[in-house]
1. Hey, mean count of other Cβ atoms within 10 Å over residues 115-122 derived from one of P, Q, R reads 22.0; which structure?
2. Given a value of 3.3 for distance in nm of label points 7 Å out along Cα→Cβ at positions 91 and 259, calculated from one of P, Q, R, which structure does it belong to?
Structure P
Amino acid sequence: MTAPAACGGQRPSAAVLCGLGTAHAELLVPNAEISVRLGVSDDWILTRTGIAERRRAGADTSTADLAVRAAASALKSSGSDTVDVVILATTTPDHRMPGTAPEVAARLGLHGIAAFDVAAACTGLPYALQIAKGFVADGAARRALVITVDRLSHLTDRDDRTTAALFGDGAAALVLRHGQVGEPGAVGPVVLGSDGRHADTLVVPHGQFMYMRGREVFRHAVTRMTQAAKQAAAAAGWSLGDVDRFVPHQANSRITEAVGRRLHLDAGRVLDHIAHLGNTSAASIPFALAHAACDGALRPGHRVLLAAFGAGLTWGATTLTWPDVPCVADRPDPSRLEATR
């Protein structure tokens, strides 16, 4: 059934994707470097995670540094360097106070606008998108900048087999403009959820490294992303057969495969871009979108279903029809990549 038009015959307002950019961390860390330390083989890591290498931010690279680079690429992609609000999703702010978003906005020359952080771990993208939709829908903003950025490698115990090989660093950003429901790029209904009863399954205790109960996280991630994806598709009026590309949070290839199977999606419709980046937390979905768009795996008109899961526990999902967005992916310069020690 087609939704009724708003008063005056106009379709309801929507937040429409019009810019996308990324920023890779500068240090390349292949499995060989991690496997020696853990006393396992490269293949042991690859078969359990789908990760061949990941990138880490150097000691002198801040969360804000990565965020500014990604945001600049997204603004260039959008064709304009102005927005009305900056929403920065991160679990690794540069300071406990103040938030990182105001600094990022200032460094981009965006003075006097609203800028704030959102802490929803790997589910940062759908949470930030829902907030951005609210700003755009009620007229508080004509354009919103959503930045997803994390440096989780700095919270990871490099001697812990459960987490040492998983996480990479990086940032990705999206520009959303005011538009109409139903047009290409319009963000669909967003499904969000949380369950704090299981918060201790994935946690960074104060002053310590990350702790994760891997099997429990796997089970919850598969269940919650599957449920949220189904709910978001239904809210958009889609069947799962309508989905051209499913882009889950890139946590682990086994999780991606399991969710795809539960949704009865063939492998060709499920994007898995974890091999060369690792789990980049809140940035993982937009990284996958940007790389797929630049590589041609994601094309204008594709119906895209997104789903995320993270610490909290938190989860979320949404939909959009892929628009004709210029590809401005910040690919790493091979001459600048160096292995960590």
Structure Q
Amino acid sequence: MRIDDSTAVVAGIGACLPDHVVDNDAVIARGALRTGDTWIRERTGIARRRHADPGTSTGDLALGAGQAALASAGGLRPDMLLLATSTPDYSCPATAPSVAHRLGLGSIPAFDVSAVCSGFLYALACATALIRGGACSNPLVIAADTYTTIVNPADRATAPIFGDGAGAVLLRAGTPDEAGAIIATDLGADGGNQDLIIVPGGGSRHPRHLPAPAPDAHYFHMQGRVVYAHAVRRMTQSANAVLEQADWTPQSVRAFIGHQANQRILDSVADRLDIAPSHRYGNIHDLGNTAAASIPLVLADPAVHQSVAPGQRTLLTAFGGGLTWASVALNWPSVTPCSTAPATDLDSIPLFTTEPSRSLL
């Protein structure tokens, strides 16, 4: 979708990360995994991640990220809330209305968006369309996930990958020439490959009151090698599509942020797009794969804001279960991000220790 006249503009950015930092050795010990720190770093680019403490839910992290985005926006009041997550507080009801209530936003519309790791970009595209259609003026888009609640700690293929966290952006109506403006979006899905990324038990297909189809059916499952190929191909195609809509060349992009799933995937996509290494940004080394929250957490990283100037061309792309994929072209925002920890006040605390995306290839 090309944005021609009015569009959404990023007015505030927030992040919320658990305090508990877990390095690779701790993950290995927790699940008695037959692997090592070097193996994990070389194949994923991950050295550490954050784990939510017992009792801290996705909604709690979403609340913190929402508070931080509101603080960053300087008092702009949301009139709608979209929460991207695949680990909601409950299977029913949605988590977004509770987060809106806890934020003190009254009876504004609030709903969840379920597109797994593409969820933030799906929600961002939806919010942009809602602004253009006049349904809202200042939607708050939050992405939050606690994958440690659905990942089997004894599964070497998934346990080292995932961390917990939340990121948020508050949008306002504006014009495409502004810093922070959404220029174009691209969305796609392929339900024929839903089994590649799945939690097979617990839904209406395999209800919890019936015998589980497998002992680990309520855990997250992923066919990593096949997913790798799909992710690289779909993210590259989607990114090229959104660049064409925006009438941008890959060489004109000054900030490339992909879903923080695996550093090798990020490198492969950026290489295929011909994005210079100096223009690639990420935090997978320190935060791991935070699912839907991964892209907004990079957007909230102070280190990235020191490197990218407001208004510079920015490309976001993601791939997730469903299968789903999405890309967004925007002008880099002119806002100061704010960070909180779960159940804390709005005082900014040093949650980030990230560096620019580092290549493994």
Structure R
Amino acid sequence: MEEQQNQKTQKKSSLWWLGSLFALILAKGKTLLALLKFSKLGGALISMAVSIGAYAIIYPWGFAAGLVLLLFVHELGHVLAAKRKGLPVSAPLFIPFLGALITMKRNPRDAQTEAYIALGGPILGSLGALVMFGAAYYLDSPLLYALANVGFFLNLINLLPIHPLDGGRIATAVTRWLWLVGLVGGLYVIIYLKSYLLLIIWILFAIELYQKYARKKKQDPRSHRGTFQVPVEHLREQGYLIPGTGHRRDLPFTTYSELDGQQYVKAVWEGLDFEGLIALPQQGLIQRVQVVHIDHIEKEDGLHLGIQCQVDYEVFENNKYYDVPVATRIGYGITYVLLAGGLAGMMYAVHQVSNLT
């Protein structure tokens, strides 16, 4: 009876600790979270809640909440690293049983930046798992030991040199030969773990390598859209023929890039006295700018046109993307090896300590 009461007390302490830690990150981490707009953060919190509910169907809710918290810390590491490099990113999006992700609104200009952002996740994620381990040791909690072990494991798996896992992105600044290691050794790990999700990622990675280095096929054209509202009431009053909702046309354009690598396309429609500026997510060779959709919007000050412009382009292949100084390559390589070794060592430590308690 007394042992059951102790287990209940221990469980309550563990759950209280998880809740307190989550509240601490949201409250005391205000400076960090202020980097994200609240509207975006609200979407992240909703997806977190949905993921917790999904995981709680299979696992105890305390484990589900702790797992999502660890994923949040990992993704926050990517967000902070991207912010330090001046790259705009989305808030983390949580997908039940698949993990979480962020999207960059502008791609890195070089492999060094890509690797820096990739390292942010497993570094902060490993620290989060380490804090979980410390709490587990202090509270002697099997739940927290299990969460710490999962945290170390997930961050370690993410270091597999398979694109788009973090390890595959870090490899761009160390040596792309690591991709070959991931192609061969990664498959062995995936078969050992019997993970269908990792197998799908590996297959896509293998196809990407084949197309990039073996087949060398021409880049498929891409497109990016921008939407603008243009007041045209004064033109309507002058008897100007207002384009209908089915109107389509090509627009003349100019393009330029800023020093930070951000490329812009300026579309011009002289008849409407309209100039629209569209920021591309990556450097590209512009092929065409066209109006693909028009909405008629009545406002208090009269008619507006909602003009949707599409930029068709080919991705610009920067041959200097992978040019990284030797000292930087060595630094990233050492960090990569130490991080992977440390995570493997911590998994062993969790196993040893939890067996002693």
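1. Working: P: 22.0; Q: 30.2; R: 25.0.
Among P, Q, R, the structure yielding 22.0 for mean count of other Cβ atoms within 10 Å over residues 115-122 is P.
2. Working: P: 1.4; Q: 2.3; R: 3.3.
Value 3.3 for distance in nm of label points 7 Å out along Cα→Cβ at positions 91 and 259 corresponds to R out of P, Q, R.
The numbers here are math on the coordinates, done by the rules we state, and not lab data. What you see is a predicted model; the values in this text were computed from it and never measured. Cβ atoms are built from the backbone, for glycine too; each structure is taken alone.
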